[in-house]
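What follows draws every value from the coordinates through simple rules; no lab data is involved. Predicted model, so just to flag it, every value in this text is computed and none were measured. Cβ atoms are built from the backbone, for glycine too; each structure is taken alone.
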Structure 1
Amino acid sequence: MTVVQLSPTDVAPGSVLWARVQDLFAEYVECLDDDELERWPHLFTETCLYQVIARENHDRGLPLAAILCESRGMLQDRVVAVRETSMYAPRYLGHVVGPARLSPLPDGSVAARAGYSVFRTLAEEETRVFNTGRYLAVIDTDGERLRFSELRCVFDSTLIPNSIVSPI
């Protein structure tokens, strides 16, 4: 594998790579909002890190997370758990993701940071803000398709209404 060094121009807003990263985030939330969870693990590298963690824990370097998966297989297990073992009221999620800011990394991958808000609608209830925070990602640029090698969903509040059932 040849490591391609990326320049600040390569990751600047409006660049081809910047647009591809925005598209990766759009596909990510589309999978979640359209309840196509089976597609979701394929947005990650085989060996990956997916973490949903409170800002307080993340900022202090504490490992306790609401969700922690360390491989695509664990992400697929998460999907099975949501589909077959979890019991919860039907809901619709709507994600709003801000534009990602990118930084090149020495290994040729890209660090990305984007703010997010998740709205949740239960049948016969008003839509409510469910979760807000920031996505901190490392994106593998090696290959035809971009994939997350790390995605941390750092949520703002230590209080979570009910529980986090699906990925954020």
Structure 2
Amino acid sequence: MNYLKISIGIFIALSVSRFVPHPPNFTSLLALSFYVPALLGIRFIPALIISFALTDLFIGYHNLTHWTWGSIFLIGLFSKYFLKNYVSRFFGSILGVFIFFLISNFGVWTLGSYGFEISGLILCYTMAIPFLGFNLISTIIFSFLIEFIYSFYQLKMKKLNKII
């Protein structure tokens, strides 16, 4: 039951981030994709992917959907290696941005609009740099926000345990 409640919360947070108007790629999606499995466990990766799938039903399925889901899956899997402290989690979330950038833009390149040569691959990544900037800025902001909420929760739990 707890898994279901948390999964619904993940769905709501992800849905809000996708449906509220925002600049291109300026969402909490990558931060959530890292922090949900990092803080709650990798067993919540399916909840993330299902949340993406359900919201994609409304946003629209496109040729890069599976590349996006795949990058989210990988970000979630490697998040377990960045649990030591808030600094390592923060850098893990930033690494997630670059994983998303590499995978999703490789997917763009496979569509053929940049040609299938190395020069086309380089051009594809070069053209995506502005989106990388939005992803980085939003992930930094949302990572700090998540870390603040998590620290507040940890402090509250410590105080509660002292009372009990």
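Of structures 1, 2, which gives 3.0 when distance in nm of label points 7 Å out along Cα→Cβ at positions 10 and 114 is computed from the coordinates? Only one of 1, 2 returns 3.0 for distance in nm of label points 7 Å out along Cα→Cβ at positions 10 and 114, namely 2.
For the set 1, 2, ranking by Kirkwood radius over Cα pairs in Å, for residues 18-73 alone places 1 highest.
Quick one: distance in nm of label points 7 Å out along Cα→Cβ at positions 122 and 138 came out at 3.0 when computed from one of 1, 2, so which one is it? The correct label is 2.
1, 2: which one has semi-axes √(5λ) of the Cα gyration tensor in Å, as calculated, at 27, 17, 16? It was calculated from structure 1. To test your reading of the models, identify which of 1, 2 gives -25500 for helix-only ellipticity at 222 nm (-39500 (n - 2.57) for each DSSP H run of 4 or more, over all residues; to 500) when calculated. Answer for the origin of the read-out: 2. Hey, FRET efficiency 1/(1 + (r/R0)^6) of positions 82 and 98 (r between Cβ atoms, R0 = 25 Å, to 0.05) derived from one of 1, 2 reads 1.00; which structure? Value 1.00 for FRET efficiency 1/(1 + (r/R0)^6) of positions 82 and 98 (r between Cβ atoms, R0 = 25 Å, to 0.05) corresponds to 2 out of 1, 2.
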